[in-house]
Structure 1
Amino acid sequence: MTIRRNAYVWTVRVLMWLAVGITAALTACIVGYVLIQGVPNISWKFLSSKPSYLTESIGILPDILNTVYIVIATLVVVIPLGVGAAVYLTEYASNQKVVGIIEYAAEALSGIPSIIYGLVGMLMFSNHFGTCLTAGALTLAIMNLPTIMRNTQESLKTVPQSYREGAFGLGAGKWRVIRTVVLPNCLDGVVTGCILSVGRILGESAALLFTAGFAHSLNGFFEGLSSAGATLTVALYVYAKEQGEFGVAFAIAAILMVLAFGINLAASAVTKHFQKKNAV
């Protein structure tokens, strides 16, 4: 019996290590291949100029700025809505059946393919604002709203009920308790969720193909929001699929990969910072 059990344990361990090794090898191969193909094509001129058909040069500065614009516009819309909805559902709503239905709907919306959001965004926003970054930002706000809301809800639920009761016992009102006790103690989860949402915004392309357009024009913030523009992911698709510029596409992919790693590291750093702060 002992021999059979030891054999079973060692078999499970071997299979687990094999799975970890295959996953790590595949990840290293993909990351390494993209970096090897993309990094040699990155230069200061490539990052700081716009495409020109006259000089036959390629630059991604407009795409970088469009990405920054759409991230800012999306977060300005989705953070107040998502955090506000989560606070209401967790702290104010009394009908738990309705809350459960809303939570289920939010989780279902999180699993909808992004191209469907793009189709809906095109019909809802592009028909009113035209094909522009504003339409793309509003579409991405709808996409990320369930994620922000659910992350914030789960963070609010981690705050011990005794904190609320103690604040109420001292005479604090409902909103004061939320503002001064609940939110500061769950801020790490909220900030981490927002940072991870930035990663999803950066990596989105299907929805933006329908709503934001393909233009590589160099504009200011407000002018850019009212104009069509390609983000980095859309530019990657255009250069690879439409123009056959695979070197440029791999360069953009390498930049996006570095940004994704940076966002994940930032999320981890924020979480550790708040954990240390709460421990003190």
Structure 2
Amino acid sequence: MSEKILRLENITMQFGGVIAVNNMNLEVGEGEIVSLIGPNGAGKTTAFNVITGVYQPTNGAVWYRGEKIVENYPQGKMRKLYKGEHAGEYTHALAPTPDKITRMGMARTFQNIRLWKDQTVFDNVLTAMHCRATCNLLTATFHLNRQEEARQRQRVEELLAEVNLSDVSGEKANSLPYGKQRRLEIARALATDPRLLALDEPAAGMNAAEKMALGELLLRIRDDGRTLLMIEHDVKLVMGICDRLMVLDYGKTLTSGTPETVRRDPAVIAAWLGGNVHV
């Protein structure tokens, strides 16, 4: 069994009186491809935001590579409003910012593309590498670390080749077709050298051929030693490349398991697949 790179422990995210994620528990092993699936509003992106430091959970903890990196408990007015489970079990508040979580080795893409649209494709990826740079203001100003700069630019070229964007490296990001912008987001995330890559609907807006190429790319990324956690609505894609799936519905976990197990689960068929088992 692979070592666990990520563990969500009793995560509840409550906004006022509304519970968006309800007592979520998830383990992701090193080298796995795991996808969260479910209808819109199920809590998938909210869970991603907790993992990557955009939100602090109302209650629960997140562990990364054996270390607790996020923890919270109901505080202030939420102590009376809290409707979730495991109240009183957590007593500390750990809330690293997204940039700190990126430096820990996690990177993500977003449901709504967030590129630096006025920068070139090349510069979008190069800028993302700065979180791993060893230069400081002095060395950057006077170009005293030319070897590192050269290595960074070489790595950008490698990443663009990996996502098949070498031919548009000098174009502005906002000039790219939607599918290529998605691939650029993946290259930019890879530029931070993550061990865990979180992808929020990476196939959104892609045609069938682009989705097939995306699946092949994600398998290559996994084979290069990375772990992938996804949110994705394309059933064919997740069934084809994922090791395990977790199905969410209205913030609660319906089931989890291998794609074939999930595909045949009656609760999943009723709640998400609308009674259609032919997926």
Structure 3
Amino acid sequence: MKNIKIYNSRKRSNFIGLSLSMVAMTLGMVVLTWILFVLVSKGFSAFNSNFFFNSTPAAGSAGGGLANAIVGSLMIVVSCTLISTPVGILAGIYLSEYGDRSKIANITRLVTDVMLSAPSIVIGLFVYAIYVSKVKHFSGFAGTIALSLLAVPVIVKTTENILRLVPNTLREAAYALGAPKWKVSITVILKAARSGVITGILLAVARVSGETAPLLFTALNNQFFSTDMNKPISTLPVVIYQFAMSPYVNWVNLAWGGALLITLTVLGLNIFARVFFREKR
């Protein structure tokens, strides 16, 4: 009789837990679907040849596009990824494989946690103070530095956590074959955790792709088409921020189109990574 009561109690608890999980999942899916529906319904109409090949229009004028902002964002995000990926992965490997008893590793973890929770506008102000104010002008390089400071902690934390999930037996097997520790870390451990590391890189790219505040203090904006990273450069987040608050219908439509473009780009990157970097079974 007592066992039956315990069984029924556990069954009720399991049912309540599953029900709450399903409700939470359904609520999340509804919100995400709602966001995507609004973005597609309002932003897809802006997609045309002018949107991709013309620069941002003047105030109150018809037509125009976001070609300068698309190219500027692409240059800054790619530069940020090229800088932050090797730095973040190498730091994550050090913390996971060599940093168990190191004071430097403990300090690095603390700084990483602080940087993860730091508001992006603070990072923008920091780069403005140490770089923009010294060179006396805004630039794409400053924007790249600001976004890199946001991306590196994400990659470091993800890489460290993923590498710690690799079984120790894999390390011991590699050591038994006579491989040095650095080679085991690079060719064995990192390869085993490849999918998780790539996920961390994509998370970092997804975060910096839509950041506006750091770019306002670093890259600023440029109404004209420019690929000079040493000068102010247009980016999609800043253009969306400025156009979305404008009283001009054309600018608002372009802002919706830019928001949809960023969303589809991040979604496409995730699908690409899942298809081409998934682990073979």
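Compare distance in nm of label points 7 Å out along Cα→Cβ at positions 100 and 244 across structures 1, 2, 3 and report the one with the greatest value.
Largest one: structure 1.
Suppose you compute distance in nm of label points 7 Å out along Cα→Cβ at positions 20 and 44 for every structure in 1, 2, 3: which one lands on 3.8?
Computed on structure 3.
Identify which of structures 1, 2, 3 gives the largest calculated value of distance in nm of label points 7 Å out along Cα→Cβ at positions 172 and 220.
3
Taken together, the values in this text are just the output of simple stated rules run on the coordinates, not laboratory data. This one's a predicted model, so the numbers in the text were calculated from it and none came from an experiment. Cβ atoms are built from the backbone, for glycine too; each structure is taken alone.
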